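What follows draws every value from the coordinates through simple rules; no lab data is involved. Given the structure is predicted, the values throughout are model-derived calculations rather than measurements. Cβ atoms are built from the backbone, for glycine too; each structure is taken alone.
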Structure P
Amino acid sequence: MNLHHLKAYPHVEKALGLPDLMQSLYDEGRKVLMDQTLVTLHGEEHRARRLLEMRIFRRDFLRFYEEDVLPGLLEETLAPRLAAGRLEVVEFGYRVMIHLAIAFAGIDRQRFTDEESDGLLHMIRVFGKAATLGQLKGDPEPVRQEIREQLGIFERDFFLPSVQRRRDAIAAWRAGSLPEEELPRDILTVLLRNEDNLELASDVLRNEVAFFFLAGAHTSVHSLGHLVHHLLEWCEAHPEERALLEADALRVQRFAHESFRLHPSSPVARRRAVADTQLPDGSLAVTGDTVVIDLRQANRDESVFGADAAAFNPLRRLPTGIFPHGITFGSGAHACLGKALAAGTVLRGEQAPAEGNHQIGTVATIAQRLLRAGARRDPAQEPRVDRKIERETWEFYPLLLGAAAPAGDRA
């Protein structure tokens, strides 16, 4: 079997749409969580489930989450940290995003206690390891066992009670005693309403919902860390622009899209040829060959993004038809369903936002709120990247909040 490596932006973009290249990035994660989830399905089975689940990702519903749900969660989570004058970005991001993610997935909190939130936070971090098992350094078996244990807790404490509540609601709707608009609007409800057609085993249904819980929080937290880092570096280099960023959400969104470009959550996509396939670079992938589609390198292609393609430059001018976030959210059948929630409305070139119909995205919204809270790097603690996986992501990023002390008062 041969290995093909595509790096040029045009080749990567075209390869992501080839129908005979099957998702294989998460083959290690299949063994514990991701088998038969949307992200690992292929062909007609993938198309049918994706079309079904896309019902949740309508723009009006995403706007509801961004404008009505997120602000309350953000302020509730930020308040005690503002009082303390500090926070850690990764932990804070997870605290905010897990509640959005479980609502989207269709998982109900049972006790609404701090202990339950702590458990969900630990759970999402463990589930996140399933997506990166193929990039793990060292023995994966202890990690697999940890995922299995958390999946059992998830099923017992959250999944099964949530399924029962939705089945009761669906039965009431079918009996005419509950209006359809009062049914929960989430992935689990959509799947249960169509379970006769889908014929999903209970463990597959559980894994699908757990995957959406994972995907809804894990990738956004990864992106938040990078955006905060770039924003603070920019403000340190251009202190006169901080007030502008605090006031202008569209500008922060532009910074977010540039950060997305530089730091895709998965630096590569990995595909396996299920039939002989001519690749965009002219080579032939025969059945069984592996194709590594290098998103990170494609997003730094100087022929597309300019001589400073590897640098953070949110003011760069882009060629016609190129997204400001590059190919980070994928393309083709496996393009990210949650792109509009995380990144908001994506503008190209000099396109102006539509009046009253422009989403900023959850990542930019959270980052701008941190700027307004006085976020700055903590000189007493160094941020650190996660060295346990072959992927660039922040493991620890401490911030100070509130007004900075006058220079003469600093220790």
Structure Q
Amino acid sequence: MSNANRVVITGLGIWSCLGKDLKEVEASLRAGKSGIGFDQPRKDMGYRSALTGVVPMPDLKEKLTRRQRVMMAEECFYAYAAAEQAFAQAGIDMDFLERNEVGILFGNDSSAKAVMESIDTVRRKKDTTLLGSGAIFQSMNCTVTMNLSTIFKLRGVNFTISGACASGSHSIGMGYLLIKQGLQKMVLCGGAQEVNEYAFGSFDGIGAFSVQEAEPAKASKPFDKNRDGLVPSGGAAALVLESLESAVERGANILGEVTGYGFSSNGAHISDPDLDGQLRALNMALNMAGIAADKIDYVNAHATATPVGDSIEAQAIDAVFGKRRPYVSSTKSMTGHECWMAGASEVVYSMLMMHGDFIAPNINFATPDEASAKLNIAASTIEHRFDTFLSNSFGFGGTNSALIIKRYVA
């Protein structure tokens, strides 16, 4: 079992409130365009905040059979669209997938709509046999990996990462470790998040959401002194990770290289962030990548626009990168918090920036607080070439993930 395998990225896919493919999303990132809107049905249900990322549902009738679609929860539709893009960019077709062992690791931590619809049917009809055979496969947390593995004929590693808002990031990190150790040659990694109102009622109930509803595009304010909470969002992101040897052998276009993965658990409060836990994850990622902190050119921050969360992360970034002061932005200012997919989508966003030689803005950042004033926050789009970035993801339960990715050099 080798420890020396280099792990590269050869395919990207995205379906989010910023766009339905890489081209649309890059344009939104450059323009600082928000994908957040007001959803009246949430208000009618009793939500304090009706703000949400606006994500269209993919139409897959021409791509998948009815039987396949019946098995899929909402987030599976997003995940399929993202995975299809990633495989296409990587130059991988069904013939390749059927002849080679390819794995799948996806972050997902809920399938609330499928569960709610099943329970509503049982309560209304008093007959479980009316649920249909697809109900169980829609309602399980592993709905994405179950469905995509069968649709794409994947025969490698196959399980779901359930790590709250760090789920998507951990999926990439675990894929990286499996390939680095020689246990897999190629893994489809990513994250998916349902966007329906059923998934977020409890978040709204604890006052986690911004209530600045008058101007939805201005509601998500990461690092700004006047932030008042996050905005829920979702969709899916997918990345094809493979060993450098595999990519070279296939003649694939190599987009980037994963060099570091840091993880930790706070072991403290179930929802409050922890500075020590974040610092341990950041330093572990740097150590695994074998680089000093001053080699990081850009930080895509987790920053969700919660008062405490942003402050703790700003302190962590300053403690580790304060001397270099790399550019920092939270793309959640435009997307809202994509929850289970965020760790994967933010890597895709950062990859688009790295290849496009720009830093996407942390929009709605007007007034820094004591902690964020110490960071080099990009409040507007900056034309800037960079070669190495860090992506942070921190979740409830104290799970922390940090990924370091660099421009590929042979």
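Structural remarks
- Origin of the value -10500, where helix-only ellipticity at 222 nm (-39500 (n - 2.57) for each DSSP H run of 4 or more, over all residues; to 500) was derived from one of P, Q: Q
- Ranked by relative contact order in percent (Cα under 8 Å, 6 or more apart), structures P, Q are led by P, which has the greatest value.
- Highest-scoring entry among P, Q, by distance in nm of label points 7 Å out along Cα→Cβ at positions 127 and 391, is Q.
- Which entry (P, Q) yields the derived value 19.2 for mean projected area of the Cα convex hull in nm²: Q
- Given 91 for volume of the Cα convex hull per residue in Å³, for residues 135-198 alone, calculated: source structure among P, Q: Q
- Source structure (of P, Q) for distance in nm of label points 7 Å out along Cα→Cβ at positions 79 and 175, computed value 3.9: P
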